[in-house]
Each structure stands twice: as structure tokens, then as C-alpha cells.
Structure 1
């Protein structure tokens with residue numbers, strides 16, 4: 001039986017112009033970096049952010065958003081988060097979508113140092129080399145989360161992980177696993193390899209076949225997947241950092257796979273192999 005109180009109207013104060021102006025600054029990468037905060041838009045992202053108390057400092061909602069997502073409003077209020085009503089036009093200024101979903105949260109950044117990602121003895125990591133497309137970056141983070149990866153690394157020169165499109169594409173997975181940002185590719189791969197992890201680079205022209213590695217049991221080892229840039233793929237200097245350069249077999253007539261699709265296939269194959277080989281399923 002539901003508690004009737006959860007259906008009672010929630011009285012919220014309107015956001016001040018100073019609050020809106022302060023949040024609006026976070027649309028820009030430089031301001032996000034200075035503040036150590038970013039905007040998470042939409043109920044899924046906000047819901048996942050609220051799982052970690054203290055991560056959300058401010059929640060802006062439209063009147064329709066407050067009615068539609070009253071559970072999020074109550075969860076935020078129960079955590080002591082400042083929840084404020086905003087006009088639709090002000091909410092649109094905090095979002096880059098054509099039709100905002102009615103809720104936007106101001107969140108503390110969640111990335112961690114490389115040392116912290118290493119401390120958990122990772123077995124599956126994806127490392128993106130200078131990924132530039134925010135949608136691809138967010139989708140890779142979501143795939144890594146779905147297939148149980150222990151960390152995601154976006155190397156120096158990559159898109160900002162707190163870009164609104166990246167956050168949205170991650171569908172809340174941004175808050176679920178260690179995220180390492182801005183590290184030099186050579187440094188990250190050397191550190192993972194020093195922990196006994198193999199480095200496999202995904203490339204359509206690779207000399208190793210993903211299916212063959214799976215059949216041979218090679219994917220059961222602790223693995224870092226190195227993914228190249230969307231436009232120019234995997235440069236030779238990056239390929240040399242890997243133990244093997246691996247192609248995903250294509251059985252149809254498609255010319256190639258895009259970054260996030262290739263990452264999904266490689267991560268799924270590796271996660272399956274690791275769980276099959278481990279008595280604990282891990």
C-alpha cells in the first residue's frame with residue numbers, strides 16, 4: 001500500500017536569477033573545470049546521480065517536470081538538495097536538447113585519478129584515444145558499464161566527459177564506474193600493463209581476429225581495450241602500444257563499425273570470456 005503523503009503536492013520556491021546564472025555558466029567547459037561541477041539533464045541521469053548522496057547540489061525543475069518526476073524531487077529534498085522551480089525557457093538555457101525533459105541537476109565531477117582505478121585490480125578496462133565525438137564517448141561509457149568493465153579512460157585530447165551530449169549518451173552510467181580523464185595514453189597503458197593486463201587495440205585492419213582470440217581463451221585474461229579516434233582510427237604510434245591489434249569480423253557487407261559499436265562488441269566478447277573462465281563469474 002502506498003503512503004498517501006507521496007502524492008501530496010510539493011511546494012517549491014522559484015529559482016533566483018543568480019542561481020540560474022550560476023548554473024548556466026556550467027554549459028561552458030572552462031567554467032565546468034573551474035567549478036568542479038557539471039549539469040546532468042533528464043530523469044535517468046538525475047536518478048543515478050542521486051544514488052550517491054552529496055553528489056547533487058542543486059536541482060532545477062519545471063512545473064511539469066516536478067509533477068512528472070515527483071519521486072526525484074522528493075529524493076533530492078530528502079538529501080537536503082536545494083530544489084527550485086524554473087520557467088521552461090530558463091530550463092532550455094541549461095539544456096542543449098530541443099525538448100528539455102524537465103529536470104536538470106548540478107553535480108560534482110566524478111572522475112578519479114588513474115591510481116584509484118588501478119587500486120581495484122581491474123580485469124576489464126576500455127581506453128579511448130582522443131575520442132572527439134561526445135555521443136560516442138557517452139555510449140562507450142554506457143557499454144562499459146553494461147558489460148561490467150572496471151574503468152573507462154578518456155586520454156588527453158578527448159572530448160570533455162561532462163559535455164551535455166556525453167552525459168546524456170551515458171544514460172546515467174557516468175555515475176557507475178571509475179572514469180579517468182586527461183591522462184597521457186602511454187602512461188595509462190604502461191600502468192595497466194604493469195598490473196598484468198594485456199592491451200588489445202581494436203582496428204579493422206588488425207592482424208588478429210576477435211573470434212579466434214575468444215576460441216583460444218585469450219580474452220579471459222585481464223584486458224585493456226584500446227579504441228582509436230573516430231576520424232583517423234588507430235595511428236601507428238598508438239598501435240605499437242598494444243600487445244595485439246584486433247579486428248572485429250564483419251560477415252555482412254558493411255564497410256566498418258563505428259567506435260561505440262566496435263567497443264560494445266569487444267567488451268561483450270571479453271566480459272563473456274572472463275565470466276566463463278572464472279568459477280565466481282568474475
Structure 2
């Protein structure tokens with residue numbers, strides 16, 4: 001495993017691959033404000049052992065990818081979708097299973113719509129529709145989550161202890177009751193993210209994102225076999241978001257994780273990997 005920088009539309013993205021290039025490719029797209037570390041290394045290694053060539057990457061404004069001044073936005077959701085395509089190009093991958101978590105799932109939907117030849121299969125984890133037609137109402141993000149992240153701007157991010165506690169608390173708020181909160185893995189990842197990232201504050205630029213509106217009403221045209229995995233107690237993108245995806249995407253199958261929140265808990269990794277392997 002070695003990190004590799006790939007240029008894309010005026011930015012450079014930090015990437016990492018697991019497994020052998022001759023295996024079927026699996027591109028992992030993480031959610032908002034999160035670097036590729038939140039696809040844990042052990043999870044990626046298990047996917048590689050299951051027979052995939054796994055690629056994870058840092059979005060713009062996260063990890064070691066190009067970062068911009070905090071409070072500014074120089075790209076759109078559509079640009080982030082094209083970033084994902086550029087990463088496949090950089091690895092010489094013609095098409096892949098594309099798995100997105102949270103906002104990453106919305107990016108993956110745009111990719112399946114605009115570049116259907118690049119998306120063999122679509123995996124939407126703890127995600128929701130990138131855009132919905134007028135008249136469709138889905139439950140909003142939970143108030144506790146909003147209240148927590150509202151404090152990010154006033155945080156002293158140079159204080160490592162405070163920053164780490166803030167990051168861990170954010171994941172605790174979004175966790176469900178299906179499994180005990182995995183603080184050891186979350187804190188270890190937060191520590192690595194804190195020391196590895198160019199500027200953690202820049203990641204909150206994702207809150208300023210726009211784009212993807214053109215996809216409203218287009219999800220029924222996605223032809224890739226699709227797996228939707230969602231916790232029934234997700235406070236960020238509540239379960240009706242997943243039900244909507246499974247209803248409007250023609251070849252979608254919904255897997256409900258009873259009691260799980262907005263998390264990819266290692267207690268569910270084996271089931272998630274098995275469901276991805278079974279996707280045809």
C-alpha cells in the first residue's frame with residue numbers, strides 16, 4: 001500500500017490502493033468532511049481479501065489532497081464526481097463497483113447517471129438521494145447533529161485534545177444502538193486524521209457545496225445493480241432516505257441494519273462485504 005497523488009481538474013487527490021490491479025476494481029467514496037481514513041484500513045484489506053482491487057482517496061479539502069482556505073468553496077458536487085472518474089483514469093480502471101458512504105453515495109449516484117459505462121455496480125451506504133423531485137419530502141438531519149457541528153467554527157483546532165474530543169463526540173452522536181460505540185477505532189482514526197491532514201478546518205468547506213441539482217427525478221434511469229445499506233436509526237440521513245433510493249432505482253436492493261446509526265461499524269463489516277460480493 002502506497003499513497004499516490006492523482007491530478008484532477010486543477011487539484012491533486014491523495015489515493016491509496018489495496019489488493020491486485022487485475023482484480024475487479026472497487027472505488028470507495030467517503031462522505032462530507034471526511035478523509036479516506038474513515039474507510040478503515042482493516043475494512044479495505046478485508047475487501048481486498050474478498051477479491052477486489054480497492055481504491056480509497058481523500059476528497060478535496062481533506063487529508064493530503066488539495067486544500068483551500070477555510071470558509072471558501074472552489075468546486076461543486078459535480079466536480080467531486082469528476083474527481084472520482086479521474087481517479088479511475090489514474091489507475092487505468094475502465095469500470096468499477098463504486099461504493100459511496102453518506103455524501104459519497106450521492107457522488108456515486110451522479111457518477112452512475114453521467115458516466116454509466118464507468119459504474120458496473122453501485123453501493124450506497126448510509127446515504128440518501130442526491131436530489132429529489134418537487135413534492136417529495138424526506139426527514140431532515142437530526143438537531144443534535146446540527147448543534148454539534150455548529151460549534152466547529154469556534155473550535156480551537158490547534159488544541160489537539162479538544163479537536164480529538166470534538167471529532168469523537170461527533171461520531172458518538174451519529175452512532176446507533178446496534179453495537180457498542182467503537183471509541184477505540186474512532187479515536188485512533190481521529191488521531192491519525194489530525195496529524196495527517198493538511199488543514200482539518202478546510203474539510204468543513206464541504207458544508208458550502210452545491211451542485212447535482214440536475215439529477216432530480218433522474219435516479220430511475222440508473223441501470224447499475226444497486227445495493228442500499230442503511231441503519232434504521234440513522235440520525236443524519238434517516239431510514240426513509242434509503243427506502244426512497246431502493247424504491248426509485250430499478251435494480252436496487254435494500255439491506256436494513258436494525259438499530260444502526262450513521263456509521264460503518266466493524267461489527268457489520270462482514271455482512272456489508274458479503275452483500276457487496278452478492279451484488280449482480
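Derivation of every value follows stated rules applied to the coordinates shown; laboratory data play no part. These numbers were taken from a predicted model, which means no experiment stands behind them. Cβ atoms are built from the backbone, for glycine too; each structure is taken alone.
When distance in nm of label points 7 Å out along Cα→Cβ at positions 154 and 178 is calculated for each of the structures 1, 2, the largest result comes from 2. Work out the source of -0.30, -0.48, -0.87, -0.96 here, i.e. which of 1, 2 gives that when log10 I(q)/I(0) by the Debye sum over Cα atoms at q = 0.07, 0.09, 0.13, 0.14 Å⁻¹ is computed. The correct label is 1. When volume of the Cα convex hull per residue in Å³, for residues 106-201 alone is calculated for each of 1, 2, the greatest value falls to 2.
Quick check: 19.2 is what I get for mean count of other Cβ atoms within 10 Å over residues 10-17, calculated from one of 1, 2. Which structure matches? Please list the in-between numbers first.
Details: 1: 12.6; 2: 19.2.
Derived from 2, not from the others.
Match the computed value 22 of relative contact order in percent (Cα under 8 Å, 6 or more apart) to one of the structures 1, 2, and report its label. Structure of origin is 2.
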